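Chemist: Scrolling down, you'll hit the structures one after another.
Throughout, read-outs are computed from the coordinates displayed, never taken from laboratory work. As the structure is a prediction and not an experimental result, all values here were calculated from the model.
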Structure P
Amino acid sequence: MSAIVERLLIGYGSESGNARTLARRLSADPALQAYAPRATPLDEIAPEALDAHEALIVVSSSFGDGEPPGNAEIFLARAREAPRLEDLRYAVFGLGDTAYPQFCGFTKGLDALLTERGARPLVNRVDADAGYEEFFRLWTPTLGKVLQGDAQAGRDLHLRVKAYGEADAYAAPILERRQLDKDAPGAWLLRLDISGSGMSCQAGDNLHLMPENDAALLEALAHWLGAPEAVEALRRRELRQIGKGLLRDLAKLSGSEALKGLLKIGRRKELEDYLWGADLLDVLEDFCAPGSVSLADLEGMLSPCLPRAYSIASAGGSEEVELCVRDIAYERGGRLRRGAATGWMLSHEGPLRVFCRSNPGFHLPREAPGEAPAPLILIGAGTGLAPLMGLLRETRLRGPRRETCLIFGEKRRARDFLHEAELREMQAEGVLTHLLPAFSRDGAAKYYVQHAVTDHAPLLRGMLERGAHVHLCGDKSHLERGVSEAFDAARGGIWRDLEQAGRLHRELY
């Protein structure tokens, strides 16, 4: 096969600088130097002036809700006014944010416009979200193959994230659901099938679940309201996260002086204590007389069920996604309660409605070419192990191998050592260099992850001096304070220094 063009013009549209950086990386790729690649802002390119000897590669973000970036507006206007562009061969790599309704709107529209003008795509358009690095890694060599004459490689590559969200969640079948420990209510593994969804999840990202309400709670609400139809009407309404606005509306409807009093600023702590673990039925039973609030009233006041976010425990690029979640079960007011989301996902047999959101602040470090991989210090307690497993699995699958220390905290080694067999395998393979478990209930004194940090301070200091990144995941109420104090005791001020250097990554809930 021989090259299909002589020159490569890489046009970028960029607001934050990500597209510009990718364009410059592409222009410096050794495999593309035979085409004299040149990176320039899109606005400096006249599409009608390009000829058959030159390929146009567009690397661009979208601004706001699908608009062109500031340095791509003129190019778009020229392309709209240009005559037929039958000689133009092009490729589009789009970057966007799935939180916007018009995800990758500019690059999608530009691809359609160029095709309408007769231009021929070299590679299928890419729609990437914040996890664009993985797509760029796959797309770049494919582009090289196409430029060498392998047109089929461009037609076979499909890299498009679908913008799922709260109103358009993906129904993911449950492939596996099993308990990981030996205690009740327990930590559970869930493995979901996202094949064919177009979602692109990678280690460190979050999966959002759209739950439905507990059947027993819905039946009890329907009974209180005297409206059997409330079961369906409230199935996907938020009944657990109760805000002051809703409470004020209920106090006004019911005329409850007790509820009005509880909402006073001076009783904030008392209100917080009351709402801990409460649901809408508690509020109605405790403060509202039957008949004072109707189903129609509630439908006008209640928002849709809020999504619950969970850290992904699997490597990226898979057609499956794995979670590690803690079941929640408690009794209040004579009723058994379960977590709004965990209760649903651990009892529901059908698909779970989910969508993925990129979390680049918790991804693996990206080293510059020729730079040694930075060491990792991973610290997690309980199901805070989940995203750390994702990072380890990503390293095991794709590398690079790096010095890695995992400090994992739970209650008892014999009952709560989550993923022990797999972690031991990773240790034997060299994926995991140091495994330091901390079991709080196995000794006479409590032993937490911060104690393991103190006990292994010389090891951790050495890793930090070699540029280690710290990933911390767990309960925000207690974990960071204890761990940060232990790090600072080992080396004064290191926690703040890590944060300022971008080497501290937190996932706290």
Structure Q
Amino acid sequence: MEVGTVITTFEGPSPSGFSFVVTCNGREIPVRRGQFVELETEEGKAIASVVNVIKTNRYFMRAESVKEYERSGKTLTSIFPADRWEYIIADARIVGIQTGGGLERTTFPPSPGQKVYEAEPETLARFLGLNPDGGVELGKLRHHELPVKLDLTKLLRKHVAILGMSGSGKSFGTHVVIEELLERAREKGRVGVVIVDVHGEYSSLAEGGGADYSDHVTVVRGRDLQIGVPNLSAHQFREFLPDMSEVQARELQRVLDELHREMHSGKGPFGLDEVIERVEKNGEIHKQLQQALLGWLFGLKSLGIFERADNPNWASAVEPGEALIVDLSDIISLRKKQILIAYAARRLFNARKNLRAPPFVLCLEEAHQFCPEGTAISKGVIETMAREGRKFYASLVLISQRPVRLSTTVLSQANTNIILRVTNPYDLEHIKQSSECITGDVAEMISSLPVGEALIVGEAVNHPIFVKIRKRRSRESAHGMSLEEAAREFELRSSRAREDAKAFM
């Protein structure tokens, strides 16, 4: 559909952009900021993005004249045909030329008088690098009836960051991504999904209501997670205890080697109690060193997560087309959460490198808790996955409301960003620095995004796009209800409890 005609201005047309007078084609709003348009040039079909829309009218260009007419009690439109002289000018930035070999930069301007058209969906899909057949559908392109289906490899292989302030729709968008992964057909290629759920927002995927994913989702509660001590080396113990010295680690490894030999000779697996007992009885360890080592080990024991075997068995916990939700909502200690996730991530990554686990996606809610800019027990293994994961098809989805607190190393390795509303200037600046595609104008649009709309920029798309996230198919979690609903539900539950107590008495 035709939307306008290229005009001459002081700045253009130029190879980088042009202005066009908008054709009122029967629509109340014929063109919008952020919309894609196309036109023919000497170099081929150009795709451009509307960056600004201006309304003008020559009768209202002189403020003093308008003021005088209004003072007299008359209006300009009652005397002159002012409404016939109103017109719209749109400024567009050319983002590329569609050629047979792909996309190319423009080097020659379009001609004044050239007709401008609304971008065709097929042309736009090719230009943006979307995958209509088998892509991960997140929603629709803003101002266009075009489903945004992202290529799985482009989206996930080099990691994803889903960023936005609290309430902007991060978890909602992550649910949509997970639903798409769970619904993929086997012939399209399926990955395993592991979700680190800090607030218990994803357990609804395993429940009825809406689309039923319960057969493909397993939930492991934080209180049931266990770390198998026989699977740990002294180096890994030291990962949990950064202040442990090299000498202490060496003595601990001797104890572990001894216990492993006994285990393989038929004595069975051992736990932390056996390690502590063997350290206490070891007369070869210097007394001061022994006491320090026991102090570290008793500290770990107090966490209550070290047992004789893993739960779950991370080597077999991930299956193609299945999701494992690690619900940490019942754990308060940040240190405990970091130790559990550091261990789980390393076991998963090693299993994938040894081809004992399928390609998988590790979704980290509140990622800044596990890989902050500062120090954290789990930071090292997540940074390793960020740097090396793409070689082994082990992907990260980092979900955070505070990008500025997220490790720069990890964030820079996330080659696709899905950015929802962000208003904090420090977070906006951090996001701008992490992606050269985010200009000042785009950052301004990010701060005014409505809930449920996102900017997608990076490896998954050839050009930054704004997307309206589709509706979830699974049931909303309790966290999705309104404050009024939560208050009513609490009072109803309390009332029932009191009635049950009276009946029992």
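Chemist: Match the computed value 104, 68, 46 of Cα extents along the principal axes in Å to one of the structures P, Q, and report its label.
Modeler: Label of the originating structure: Q.
Chemist: Given 1.58 as the derived value for Cα Rg over 2.2 N^0.38 Å, for residues 115-266 alone, which of the supplied structures P, Q does it correspond to?
Modeler: Corresponding structure: Q.
Chemist: Looking at structures P, Q, which one was relative contact order in percent (Cα under 8 Å, 6 or more apart) calculated from, given that it came out as 12?
Modeler: P
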